[in-house]
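**Q** Presented below are the structures under discussion, each in the form of structure tokens.
Rule-based calculations on the coordinates, nothing more; no lab input. Nothing here was measured: the structure is a model prediction, and the numbers come from that model. Cβ atoms are built from the backbone, for glycine too; each structure is taken alone.
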Structure P
Amino acid sequence: MTKMLGSVTGVDEAEIALSGRVDIIDLKDPKAGALGAVPTEIIGQATSFIAGRAPVSAVCGDLPMEPETIRAKAEEIAATGVDYVKIGFFPSANAVACAEVLAPLAARTKLIAVLFADLAPDFELLPIFAKHRFHGAMVDTANKANGRLLDHLPPERIPGFVDRAKSLGLMVGLSGSLEAPDIPRLLPFAPDFLGFRGALCGDAGRAGSISAEAVSQIRELVPQESRAGGPSSVDYRLLAARGYSPGTDPTLGTDKIFVRDFVLPVQIGAYSFEHGHTQKVRFDVTADVLQVTDHPEDMRHVFSYDIIMDGIRTIVARGHIQLSEALAEQVATYILENPRVVRVTVRVEKLELGPGGVGVEIERKRQAAGRGVASGPTGRKDQSAVSQPRQQRPEVIRPTIVKLGGSTARAAEMENWIAALAGSKLPIVIVPGGGQFADQVRESQIYMDFSDAAAHAMAILAMEQFGQVILDRHERLVPARSLDEMVRALDEGKVPVWLPSSLALPAPDIPASWDMTSDSLAAWLAGKLGAKALLLIKQTGAFFGSDTIDGLTARGIVDAGFAAMLPNGVDFHLAGPKDAAEAGALLASGNLPGIAIAAPTRPARKAG
């Protein structure tokens with residue numbers, strides 16, 4: 001749940017923020033710079049006044065990047081009793097030294113590192129912050145007169161920052177002259193908090209005083225988490241998952257929101273000559289949106305067309321896409337994640353393959369269950385070719401398939417995950433991800449220009465490389481190349497690690513495509529083994545219990561082929577870095593870490 005952080009100058013404004021249900025109250029002097037520090041006596045007074053009714057943060061000021069100067073000021077702010085201390089990291093060769101000197105303080109106080117979107121932020125500092133036990137990282141802007149956050153950090157770059165920070169166990173925040181229209185654009189990226197100052201001051205500007213009315217307007221746009229003893233509030237993502245829309249009146253009907261002639265360079269195409277470069281693609285999107293009032297006045301009452309364009313940019317930024325149809329499906333699914341959208345038409349047109357445009361147009365609508373699904377005969381392809389569970393005999397073990405993402409290889413959590421899986425009471429089969437080994441295949445394909453069929457084979461071998469890393473970590477783990485070897489290992493109380501080339505490369509129901517990564521292969525194997533459950537371990541925490549598989553696909557958390565590969569009757573779970581610490585105890589007691597994700601409803605299929 002994304003929280004609302006509001007910056008205040010002292011007790012009087014803190015009282016307004018508390019009354020306006022601000023989640024985190026931040027002490028800052030906006031007249032003294034981007035991170036202007038409030039005197040410590042005022043911080044102490046405000047902290048005493050708030051008295052635990054909300055978490056309190058305070059900034060250290062726009063300090064020079066001198067380790068001892070920063071350490072001394074951070075210690076001074078921490079001594080006031082605030083919950084979080086925010087420290088600005090301006091571009092400097094001393095940045096790593098400044099983080100290192102704060103490690104002892106970070107062991108007892110929650111430190112938030114602040115990077116600046118308008119000063120070429122170095123996101124390679126994120127692992128440094130995690131190493132030195134910082135609690136979180138955020139992006140702000142240094143020059144408030146030089147534009148908003150999104151002017152310097154475009155939407156397509158935000159998921160990379162958020163996901164990487166979360167994968168390192170860091171709390172994540174976004175700030176920087178944010179205005180009301182920015183909120184619906186940033187919420188889909190699931191930051192832990194959004195920070196506001198100027199938007200809380202109305203027409204007075206960030207150096208003026210905050211107003212109750214302005215605080216209320218921002219508060220209504222950031223879905224509020226229920227507090228114990230407080231009024232109940234519902235996360236808009238839960239509503240989206242169930243097909244409801246907050247505040248809509250079905251008697252008012254729908255509006256049509258459209259984006260026309262939106263042209264972007266896209267890496268797209270199935271032919272080899274289309275790989276390694278971009279081509280212009282035009283998008284035309286029309287969304288039917290439920291009205292909330294027949295007298296719209298502000299961002300609470302409208303669906304922003306920026307959400308459509310941001311979604312397209314984010315999807316395109318992920319890399320090469322084989323088919324125009326796949327691109328259109330991803331765009332439609334992304335837009336239908338918003339609970340107010342009931343129908344969307346997406347037209348994708350490639351502009352450089354001849355004298356005219358060629359492409360595809362699809363229409364998708366929301367069903368009662370809240371998923372973006374196909375309408376009519378132009379819908380999803382028949383899934384009968386997908387691998388099916390084999391017929392079960394009473395004595396056959398129904399294992400849990402666990403895909404351990406290759407991205408964990410670069411994280412401290414990898415050792416925890418492997419130890420937890422090796423100690424599992426549940427019968428499990430480990431499917432290794434490709435990780436950095438598969439990344440090398442993607443990069444090599446660009447400049448060596450080999451086919452997707454060749455890349456597919458290499459990516460499967462990349463999974464085997466990470467599989468060898470896993471096997472090297474524990475004696476209970478054993479290699480398995482066939483279904484019989486997996487069953488035999490399970491019968492012996494071992495944990496098989498699937499080395500997939502022997503099974504997956506000749507399989508006719510596994511397309512040779514980048515749409516089929518280790519996510520889809522794990523789902524395929526779940527069908528072949530008649531698995532009870534499938535757990536994907538990711539190096540991101542940007543998912544929720546309210547998520548749908550289509551939504552996870554649109555955000556790139558699972559691959560494009562996963563929904564079609566997942567067999568009926570298999571419980572699907574996701575886990576991220578925050579689940580690693582407790583995974584050992586849970587698996588040793590026969591339980592899965594992470595959260596359960598509702599599977600799509602599909603017609604019953606025969607076991608194969």
Structure Q
Amino acid sequence: MESGLTLTNDMRLVLGLVGFTMAMFLFERIRADLVALVVLVVLGITGLIAPEEIFSGFSGNAVMSIIATMILGAGLDRTGALNRLAGWLLRRGHGKEQRLLALTGLIAGLNSSFMQNPSVMALYLPVAARLSSRSGLAMSRLLLPLAAAIVMGAALTMVGNSPLILLNDLLLSANNNLPSGMATLEQLPMFAPAPVGVVLLAAALLYFRFYGNRKLAELEDGGGENPTPASTESYFARTYGIEGDVFELVVSAESPLVGMAVAEAESMHDAPLLLALKTGNDTRLAPSADMRIWVGSVLGVMGPRQQVADFAQNHFLRMSSRLRNLGDLFNPARAGISEAVVPPTSRFIGKSARDLRLRHQSGISLLAINRDKQVIREDVRSVPLRAGDMLVFHSIWQDLARAAESRDFAVVTDYPKGEQRPHKFKIAMAIFAVTIVIALTGKLPVALTLMTGVAGMLLAGVLKMDEAYAAISWKTVFLTAGLIPLGWAMDSSGAAAWIAGNTLERLPDGTPPWALQIVVALLTTAFSLVVSHVGATIIMVPIAINLALAVGGDPTAFALIAALSASNNLMTASNPVMSMITGPANYSARDLWRIGGPLSLIYAVIAVTVVNLMFWGGR
């Protein structure tokens with residue numbers, strides 16, 4: 001079989017740029033987005049891409065879709081949707097490890113079908129930390145199954161990851177170089193890869209259910225250092241004895257607390273931490289010490305369940321573990337526990353929390369003081385403060401940020417600095433649901449559909465415009481937009497066809513299309529380990545299309561296999577999702593290869609098999 005193509009200077013230049021990109025990504029001498037920018041400039045200067053088209057990647061559907069998914073994810077994050085999800089997972093898991101792992105993986109996989117994978121992983125890391133601290137499961141048992149579900153669930157839609165977003169643009173550009181009489185390649189609709197995604201997600205869940213979890217347990221039991229990182233809750237429980245959950249206590253007419261001030265109630269024997277009070281329409285976190293408790297008032301308290309239950313029984317209070325009245329107030333995205341140190345220049349020195357009226361003036365409850373390795377919790381509001389004291393607060397994050405501006409204390413706990421809007425949760429979910437319904441109809445392009453959702457969230461106040469700008473990873477945008485023209489040049493210069501022809505010359509005559517698809521899948525996976533999933537897509541999709549044309553296969557099927565395989569990296573930290581979990585779970589490179597390697601082979605087999613079934617009877 002002859003390729004019929006001579007290697008031209010344009011082909012050599014394009015292949016040289018591909019080699020340069022791979023080398024720079026591999027050795028990391030230049031950051032990836034700068035490499036993409038250099039490639040973009042060289043393509044324009046050499047005329048491989050027309051000057052008027054060289055920057056078209058920035059306004060292409062692929063880049064617009066990536067930007068939109070980032071902003072939509074930020075909108076959901078601002079409402080505390082993921083924190084609500086963590087609570088739901090804990091309730092539904094019923095303390096059973098396998099059930100909790102399966103539910104968490106399933107929901108994360110579904111989420112990843114509409115958001116960029118790294119964004120989903122970033123949102124789920126605190127969820128995983130909370131699940132770990134509450135269930136006792138090590139982070140190493142949670143994070144790899146979670147990452148695999150996120151990577152595989154992204155194949156449910158055309159916007160779940162960058163390779164699939166890029167695919168439609170690359171299919172359209174390939175039409176410029178198709179043989180005469182060949183039917184043009186159509187863009188794939190939003191849910192075109194859903195059959196592949198469903199099988200991949202199910203395979204990931206089953207893999208860890210019957211094999212992967214056993215291997216992860218061996219890592220944990222093997223004596224290696226694989227601790228569960230201290231979440232906020234477990235840290236404060238261990239260091240200060242501040243533990244338990246948050247409960248609501250409704251004050252009955254028979255309760256001796258009726259008419260008491262908050263300060264009197266919290267000084268009672270065995271009283272839990274009193275963090276919030278709702279009386280009528282007045283709801284306060286860190287209520288003032290002189291606020292009165294009346295019949296029907298709702299107390300938000302924190303402590304071990306049995307202690308809270310005993311206190312409620314002894315004082316005629318109705319206890320509820322479901323936060324029906326104070327849920328938004330105690331949403332971890334909005335409020336929580338923090339540590340702060342008193343500097344030598346603070347005006348707090350020599351004064352107590354009662355003197356400073358921290359609750360009334362700043363909306364902050366002082367829970368404990370760590371002084372010279374001694375923890376003070378008894379009558380803590382009366383203790384004069386000293387320089388160097390470590391203070392434990394409970395507050396709304398915004399109130400804490402405002403109070404910290406005075407520099408009378410320095411907060412040492414990481415907490416959400418941006419404004420959280422849990423009251424916008426229902427609005428955000430409604431906008432998101434409408435966006436998905438529009439996508440299902442296929443009446444609008446995917447990028448326009450997603451931008452419609454973005455506009456809705458901005459108009460509804462779920463996000464502010466500056467927050468939307470901040471949510472965009474400009475590194476990802478420049479990396480993607482800079483490399484898109486390289487894919488066009490691979491096709492238009494004939495470099496992709498030349499590689500395809502020479503590949504076929506080295507294979508036995510009569511090699512079936514499915515065997516070539518396996519080669520494409522494995523080669524794309526190998527490239528993704530070196531040049532990232534975006535780079536692997538840009539290089540391999542044009543080659544896959546030309547291979548399909550050479551053997552009479554379906555170009556769209558070959559291209560889809562390449563785009564799917566570009567995300568098939570569950571073995572190295574070159575995958576952004578995997579890089580985010582190696583530190584928190586303390587995975588070694590060997591651990592990832594041992595557990596992720598077999599799953600990547602399963603991924604390749606499923607991608608080739610299901611895509612062939614989808615295109616059965618096609619061209």
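**Q** Where is relative contact order in percent (Cα under 8 Å, 6 or more apart) largest, in which of P, Q?
**A** Q
**Q** Given a computed value of 17.6 for mean count of other Cβ atoms within 10 Å over residues 317-324, which structure among P, Q does it belong to?
**A** P
**Q** A value of 28.8 was computed for mean projected area of the Cα convex hull in nm²; which of P, Q is the source structure?
**A** Label of the originating structure: P.
**Q** Which structure, out of P, Q, was helix-only ellipticity at 222 nm (-39500 (n - 2.57) for each DSSP H run of 4 or more, over all residues; to 500) calculated from, if the result is -9000?
**A** So the calculation was done on P.
**Q** Quick one: FRET efficiency 1/(1 + (r/R0)^6) of positions 85 and 589 (r between Cβ atoms, R0 = 30 Å, to 0.05) came out at 0.20 when computed from one of P, Q, so which one is it?
**A** Going label by label, the one that fits is P.
**Q** Here's another thing I want to ask about it. When distance in nm of label points 7 Å out along Cα→Cβ at positions 445 and 509 is calculated for each of the structures P, Q, which structure yields the highest value?
**A** Comparing P, Q by distance in nm of label points 7 Å out along Cα→Cβ at positions 445 and 509, the maximum is at Q.
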